[in-house]
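Read through the structures below before going on.
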Structure I
Amino acid sequence: MSSKILLVLHSHIPYVKRQGRWPFGEVWLFEAIAETYIPLLQAWLRLKESGINNALSFSFSPTLLEQLRSTYIQNEFIAYLQEREALALEDERYYMSRGEKEIAQIASFYRRFYRDTRRDFIVELDKDIVGAIKRVQDEGQVEIITTAATHAYLPLLDSSGLEYQVKWGKRVYEHYFDREPQGFWLPECGYFHGIEDILIENGFKYFYVDSHAIEGGKPIEVFSEGGEEAEVEIATFARTGLSTYRPYRIKDKDITVYGRNSMVSHQVWSADYGYPGDPDYREFHQQDQRSGFKYWKVTNRRTLEGKQVYNPEQAALRAKQHALHFVRSLEENSREARKLGFTNPSIVGCYDTELFGHWWWEGVSWLEEVIKEIDLSSELELALPHQVGPAKHEAQVFESSWGMGGKHYVWDNNETAWMWEIIKKAGKEYEALKIYADGSDLHTLAVYQALKELMLIQSSDWLFMVSNNLTRDYAMKRFFEHYTKLLRLSNCLRSNKTDDEFAKWLHRIQHEDDFFNQISPGGLI
């Protein structure tokens with residue numbers, strides 16, 4: 001009997017609509033659409049047409065769904081593609097004039113890529129990626145699950161914040177997919193004992209955690225952080241004797257947990273020997289100063305010096321080789337599981353969707369080849385969670401995440417402690433406003449907007465950016481803007497200063513932060 005391979009792709013981009021374009025903001029979303037979501041969807045459709053089993057699980061954050069469905073974002077994305085196509089043409093001519101034919105050829109490749117992506121988006125997908133995803137799920141070969149409303153880091157929220165994030169995550173999913181979600185993706189795989197209770201209350205059947213949450217031991221990410229390990233207090237979780245080769249029911253609860261397989265994850269993500277760092281793959285961190293295009297290959301993963309010109313054909317060959325290596329590793333992993341007594345092992349691989357195509361340019365091609373190779377294997381079979389069968393064993397899962405250190409460090413540390421204080425204050429501020437939702441329509445709209453600002457404040461994205469000093473200033477700006485909006489809403493409602501000037505300002509911020517507007521807040525404010 002074949003081992004079941006569960007590949008789970010978690011999709012999320014911060015809420016950046018009308019919140020800046022370049023170098024921070026909407027461009028993050030446009031890059032993900034162009035380089036990941038559309039190529040991945042097209043690859044999946046090619047596999048389907050070839051009759052290949054392409055069963056995949058995806059989670060989509062509600063804020064991402066809202067942005068993908070926005071007419072504004074759809075039109076701005078088309079403009080972005082046109083801009084990139086024009087820039088690529090300029091680069092092609094520029095490098096040809098300098099006699100640098102290799103780079104000019106890659107510029108020509110980019111020009112065709114953005115032209116074809118624009119055609120696919122407009123003609124084949126009718127600008128509606130969410131609708132295409134829904135059709136794919138309705139056909140039964142893909143399972144879409146949901147996550148927290150604004151991708152908040154759930155283990156550190158208070159009970160009210162947790163409830164808003166989970167319930168709105170479910171509500172938005174139902175709005176777009178016309179069914180109840182079965183699974184829930186814990187942002188950052190952040191788990192704490194008791195979160196399953198609110199998941200059960202909302203009808204969820206399963207969720208995912210990192211490997212050490214079930215097996216114990218040292219978190220796998222520690223080994224990919226190099227010299228930074230000494231700066232973090234690394235917990236070594238007690239060995240449990242359990243394994244990620246099978247799903248479990250949470251002890252005394254009617255919900256299933258799947259553990260991310262460490263080998264499957266490490267083989268792809270490792271900074272030391274993961275596939276994306278191969279010398280032949282495109283270098284993500286070096287770009288042309290004129291256009292921003294990436295024309296060089298990794299060459300040496302340890303330095304940005306001495307990069308050689310990227311060769312797409314050579315990289316495509318390496319992607320096929322790595323796909324074959326990965327599937328052979330899965331087969332070996334499967335055989336080892338059987339030796340340990342798991343007659344029907346399941347192997348779970350969880351990844352950020354944006355790794356494929358955006359961070360790792362060749363990643364979509366690699367994944368497509370992996371699916372083809374699994375389909376040819378006599379030992380492996382791609383599967384969805386419901387095809388694995390019911391969990392027959394119980395587990396008590398460790399409080400954990402897939403971040404550095406295995407717990408909450410990435411989102412809760414000396415750099416972010418002040419942010420958590422504000423998040424707590426914002427939550428209390430909102431709770432005191434709920435009584436005003438029983439007043440006029442304007443007051444109800446204001447309370448609803450306050451809830452949206454609260455959920456945006458809770459987003460894990462700002463904490464992550466501050467912790468890693470990645471776009472730190474942008475993250476702090478966004479964090480304070482949403483908090484300031486919440487405070488003004490609160491002050492005006494409390495003092496009954498809801499005049500015409502307030503109404504105009506409310507209309508403006510509704511325009512800026514206009515997610516979840518098509519979804520009734522009934523019972524959720």
Structure II
Amino acid sequence: MDWLKARAAASPQKMALIIGEESWTYAELDGMAAGTAAALLNHGIQPGDTVAALLTNSLEYVCLIHALARIGAVLVPLNTRLTAKEIRWQVKHIGCKWIVTAKKIEEIMNCEQLIMNNEWLQPRDSFTIHNSQFTIHYSQAIVFTSGTSGQPKGAMITFANHFWSATASAYRLGVHSDDRWLSVLPLYHAGGLAVIFRSCLYGTAAILHHRFNLDAINHSLDNDGATLISLVPTMLHRLLETRGHWPASLRLILLGGASAPVELVEQANALPRTVSREPLSVTRHAQLEHGLRITDYAPPLVAPTYGLTEAASQVATMQPEEAARKPGSVGKPLMFTSVKIVGEDGAALPLGEIGEIVVAGPTVMAGYFEKSELEIGDYETVQSPISNPQSLKTGDLGYLDADGDLWLVQRRTDLIVSGGENVYPSEVEAVLKEHTAVAQTCVVGVPHPEWGQQVAAMIQLTPGQSVTAEALIAFCRQRLAGYKIPRLIRFVDALPQTASGKIARRRVAEMLRGT
């Protein structure tokens with residue numbers, strides 16, 4: 001079933017999308033998505049094609065997401081912060097014939113560029129595509145994520161993954177008829193895509209921002225009637241520096257993307273909230289400043305969550321009241337999802353023991369993309385995730401307590417999470433080693449008060465060679481996205497080693513923390 005078309009038929013006049021001062025109903029969004037689908041077909045895109053998208057959050061991007069789903073083409077969302085070299089690799093890896101952009105990109109090769117414009121959004125009253133061969137287990141998107149090998153991997157996210165994720169999230173967080181989900185997460189992230197599909201399935205509105213801009217987010221919180229907001233700890237930290245209270249409409253802050261400091265959650269929950277003397281009107285959110293007062297008491301807002309791209313964003317989430325009572329935990333797995341902790345031998349560990357987190361259930365991806373899996377028929381071989389749930393070894397470390405609540409010890413063994421973005425050390429190390437002055441290097445994450453973690457590198461120079469930290473940073477800037485560039489560089493005569501001769505990564509991290 002076409003979810004957007006079904007939603008437009010059920011509640012055509014309900015608010016669907018808010019961006020800045022503009023808003024669109026589901027009927028209007030459905031018409032524009034139909035126009036976009038027509039434009040894509042006119043350009044030659046067919047069901048089963050993989051279509052890369054290099055766009056910032058926008059109305060056009062939302063319409064493209066729904067249009068590709070309507071056609072039966074698979075979205076490959078590209079991180080707009082990547083370099084041209086990184087983008088070329090991802091496009092070539094998937095074998096995308098098409099890339100949709102807002103402007104011409106000279107550095108992109110071997111695929112046809114389609115420049116999206118307002119003409120694509122011209123509404124179409126009716127639009128029929130016969131996709132009877134597709135099922136709910138067909139891939140909606142291939143979303144790149146950092147894999148255990150250090151090379152980005154394409155996680156195949158199906159419509160079933162989105163559906164069960166939306167259903168389980170609704171059971172855990174609830175759905176109100178006037179919900180408005182404020183999202184600053186980029187649409188190339190699984191969390192950003194989740195808000196778009198969940199809102200459509202729920203019949204609620206999404207408030208979409210182009211990026212995280214403090215003034216714009218604060219204005220939106222106070223004037224757009226947001227009831228939920230998705231944030232990473234860095235974003236929440238910045239908001240708390242600029243706000244004296246939360247708006248009356250806000251009922252929940254979904255906090256994920258990185259481990260959240262207990263102090264940050266407590267500070268957010270302690271912030272007072274405005275309350276209206278009159279019942280909140282769905283149609284008059286923008287006038288909340290009239291008749292408001294500040295209350296010293298408000299129920300907790302922050303719901304810590306743990307998730308990953310490969311599981312369509314959410315795995316476990318703790319209700320705000322429980323999170324305030326048990327700070328540090330991310331709560332129980334969502335409905336339909338199971339979590340177990342295993343040792344190195346793969347056997348389940350007792351409660352309280354730290355091991356690798358293994359996730360199973362219908363939100364787990366169909367698999368990582370490989371060339372042989374591109375054919376439409378391959379997507380049909382995915383078995384029912386209810387009777388035969390997919391299982392995923394996350395590489396993350398954690399434990400379950402006596403209540404069945406999950407506690408995270410570390411987000412992947414070596415993965416760096418900086419400002420909500422994943423950075424795999426081996427990728428940065430490979431770039432640094434391209435410099436002739438670098439003999440060996442070890443890249444780790446060190447604590448940072450704003451970003452959560454900062455990328456840091458310890459470097460052993462090639463004999464007879466010299467280079468400055470500034471020169472290496474400039475070297476990396478030409479080859480890596482900005483969030484992957486090491487901001488702290490320390491030169492040593494020799495990298496510390498373990499007894500077996502391997503680089504002692506933990507020791508490197510300890511030494512760099514003291515820098």
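Laboratory data are not the source of any read-out in this text; all were calculated from the coordinates shown. Values in this document were obtained by computation on a predicted structure and should not be read as measured data.
Out of I, II, which structure matches 12 when relative contact order in percent (Cα under 8 Å, 6 or more apart) is calculated?
Attributed to the structure labelled II.
Consider the structures I, II: one of them gives 1, 5, 12, 15, 17, 16, 13, 10, 6, 4, 2, 0, 0 for P(r) over Cα pairs in 5 Å bins from 0, in percent, for residues 39-318 alone as calculated from the coordinates. Say which.
Checking each candidate, the match is II.
Given a value of -8500 for helix-only ellipticity at 222 nm (-39500 (n - 2.57) for each DSSP H run of 4 or more, over all residues; to 500), calculated from one of I, II, which structure does it belong to?
II
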